[in-house]
Structures are given as structure tokens and as C-alpha cells.
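J.: Some structures to go through are shown next.
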Structure P
Amino acid sequence: MPEDSILIARPEASTQLVLLFHGVGSSARDLAPVGRALAQAQPQATVVSVEAPHPSELGRGKEWFSVVGVTEENRPQRIAQAMPLYLETISHWQDKSGIEPQNTVLVGFSQGSIMSLESTQSANSVAGKVIAIAGRFAQSVWVAPTGVKVHLIHGEQDGVVAPQWSIQAHQQIKTLGGDVTLDLLPGLGHGVDERAFQLAVRYLS
């Protein structure tokens, strides 16, 4: 398990597990302020900012998979290699908190969103909700996430992960009969602003 993950809140009568996953080259500390704000908004939630397991090849922070030399062709394989540990990490925190998958929420940013979204393509659902900020699927959605509400939040000016990826994912999930929402935020680049945060709070409810 990533040893530098931060347990932000663990109320006695916890009914929800919220796991935050940061972007490549970042760390659990960077999303901790968002986690603290989410914990304040949802006092019944156990909230963890999860540290990715590998030192980033960008030279700073951590990552689930390397983005050095990443292409549309090799991205799915890199994610597939990272996915078992990602799923094991979710299971670890579910066991530790006593919270079932249906009451687990994955909140990802950038690479954290990519891993969260791709987890919905696994055979068994590991969460009841995914809130993906500035993320994308590695390839076309091939199965509607079973029992999972997917909330896509994306800045219209994102120059790192194009908003078109979220638009495409929204269309594909809806076509497959899945439960999905899409919020495009004018003026927002590759980041999280107050609007994105407030949407996340709303979707936690």
C-alpha cells in the first residue's frame, strides 16, 4: 500500500468512504486541502488522500504509471499493469474503514481520474460513485459501469487532457445505458477551482 497516504477524517459513525487520487507528479499532500474541505462538508465520511505508489519519472511527486513516452497505443497497457495495485489500494481502505464498495466514492484528478474511470471497466464494481476531474478513459468505454454513478467534471480550457475526452466518455456511457453526468467549466484549465469543488461536494451527497 502507498505508505504516504493521508487519513484526513474517520468519524465513529462513518457511512461513506471518499478516496482522493492525485495527478502524476503530485502527491497526497497536494489534495489534502480538498480532502479536508470535503470532510467538513460530509462529516459522516471517512476521507483519505491516497499517495500513488511510484516515484514519478517526471522527476517530482508520484505516479501510478509513467507518462514519459506515453501514446494512445501504449497507454491502455500501462494502465492495465497499474490497475491491480490500484484496486488493491481501494480494497485496503474499504477493509480498514468497514465501508462497502457501494458507499465508496473515488474522487480523481488527472491521472487519478484516469485510474478511477478505468476501474469501472473491471468485472466487479469497486465503488458506488466516481467523480472524475480533468480525466479520461484510456480507450473507448466498452461496458456501462455496473451500479456506478460517474460524474465527469472538466475545464473547457484544459490543455493537458482535452475536454473532448470527457464529452466522448459521457456520450459512450449514456449510449451503453450507464448513469453519468457531465459538467464543462468555462475558463478552467487543467485544475480544480471552486466550481469544480462545489460540484464534487454536491455529488458526494
Structure Q
Amino acid sequence: MNNIELCELLVKDVYLHFDASHDFQHIERVRENARKISAEEGDVRSDIIELAVLLHDVSDVKYSGPEGKKKENDILNQLSLSSSNRQWIVDIIESVSFSGGQEKTASTLEAKIVRDADRLDAIGAVGIARTFAFGGAKGRRLYDWSEVPRTNMTESQYRNEKTSSVTHFYEKLLLLKDLMVTETGKKLALQRHEFMLAFIDQLKIETSE
């Protein structure tokens, strides 16, 4: 069993305990997005990208809390990786999170590809579905048109202050098109962004008093 096969086997057990917005189907979609972007962006380490994709949500504090890093390290310890490749994967994972706009720099092409691949899955039709899946799991209202979207949030405010699912569109999803860092990611984001705008317009029509 190679590193990717073993990693996939190990992470599946972790993602079984997450809600539908961050389950293994999410990982599969991000992996496919990463392959599409990689095919257009030049020579990359596809194995590093795939391992980073498989692991990128294992330590997500929304689900794993302080134990997340331990789970991530436990899996990495079972893979046959050089210390430099292991650190490369960790650096990529740390650069993926939006964190209320407080994300770390994606310094390599591989990191940029994984970040864009993950963010593509946060927008468009699947992004809408994931937003309401997460909101439902957390007991959030579908919408509250009186809410004012927050800007310049700290990571703590972003993660801990509860707002409606639609407000999350304005605080994150609708910002992602302009935060894509690969040319392919930027192109793929356009149609998904427009679909979200159309969805919000229709939701406003259906919920107007």
C-alpha cells in the first residue's frame, strides 16, 4: 500500500464523524478540483498535493478541536515521508484555511492549487449546499436580512460568533472569487460565483414580505 492509499484509508475514519459539509465526499471533490487545476498550471508534485488534500480538514478546529493536530500528526507518522516533504504538506494544510480572512500565505504552487481547489468547493451549487448543511448542523438560521456582514474579523470572531447561513455568503463565499490565486482557479470560480448571486436574488424574492 502506497502513501496515498494508506492516507486515504486513515482519513476516511476521521471524516466519518464530520457533518456533510466536511465529509469524505468533500475531500473527493477537492481532489478532483486539484487535478483539474494541476493539469493547467504546470509541473507540480501531484503526490504532495493529493496527500495535503486528503489531510487538510483532519485538524479543522470546527470539528477536531485541540485534538486535531494530534490526529494529523498520527496519520503523518504512519506515512513514509522525508522530513522536508512532511513539513511541505503541513505548510500547505496551514495555508488552506480562510479563518475569517486571516489565512497564511500559500507560498508554493502546490499550496496555491490545494487552496483554490478547496475554495472552489465552497462556492457554486455545492458551496450553497455545504453552507446550509453546516448551518443546519450548528443550529443556524437560514437567513436574517437585518444582519450586517462582518468585516475585518479576528479568527475567533469568525469561528465563534454565530450568524445566519446567508450572512456567511457575504462574509466568505462571495469573497472567494477574488481570492483565487491560480489562473485556472480564477476561471473556474467565475460561473460558480454568478450562480450564488442568482441564488441569493431568488431567495430574496421568495422571502420578501
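Bear in mind these aren't lab numbers, they're just calculated from the coordinates by the rules spelled out. This structure is a prediction, so every number in the text was calculated from the model and none was measured. Cβ atoms are built from the backbone, for glycine too; each structure is taken alone.
J.: Quick one: distance in nm of label points 7 Å out along Cα→Cβ at positions 121 and 161 came out at 1.4 when computed from one of P, Q, so which one is it? Don't jump to the answer; show the numbers that get you there.
T.: Values: P: 1.4; Q: 2.9.
That value comes from structure P.
J.: When you work out distance in nm of label points 7 Å out along Cα→Cβ at positions 57 and 73 for each of the structures P, Q, which one comes out largest?
T.: Once distance in nm of label points 7 Å out along Cα→Cβ at positions 57 and 73 is tallied for P, Q, the winner is Q.
J.: Moving to a separate point now. One of P, Q was used to calculate relative contact order in percent (Cα under 8 Å, 6 or more apart), giving 17; which?
T.: P
J.: Here's something else I'd like to know. Here Rg and Dmax of the Cα atoms in Å, for residues 113-176 alone has been calculated and equals 11.0, 34, so which of P, Q was it run on? Provide the component values of the computation, followed by the final result.
T.: Numbers: P: 11.0, 34; Q: 11.8, 36.
Answer by label: P.
J.: Work out the source of 60, 36, 29 here, i.e. which of P, Q gives that when Cα extents along the principal axes in Å is computed. Let's see the in-between values first.
T.: Details: P: 45, 38, 36; Q: 60, 36, 29.
Of the options listed, only Q reproduces it.
J.: Something else about it: A value of 0.9 was derived for distance in nm of label points 7 Å out along Cα→Cβ at positions 65 and 81; which structure in P, Q was it taken from?
T.: Attributed to the structure labelled P.
J.: Let me ask something additional. With helix-only ellipticity at 222 nm (-39500 (n - 2.57) for each DSSP H run of 4 or more, over all residues; to 500) derived from the coordinates and found to be -11000, which of P, Q does the value describe?
T.: P
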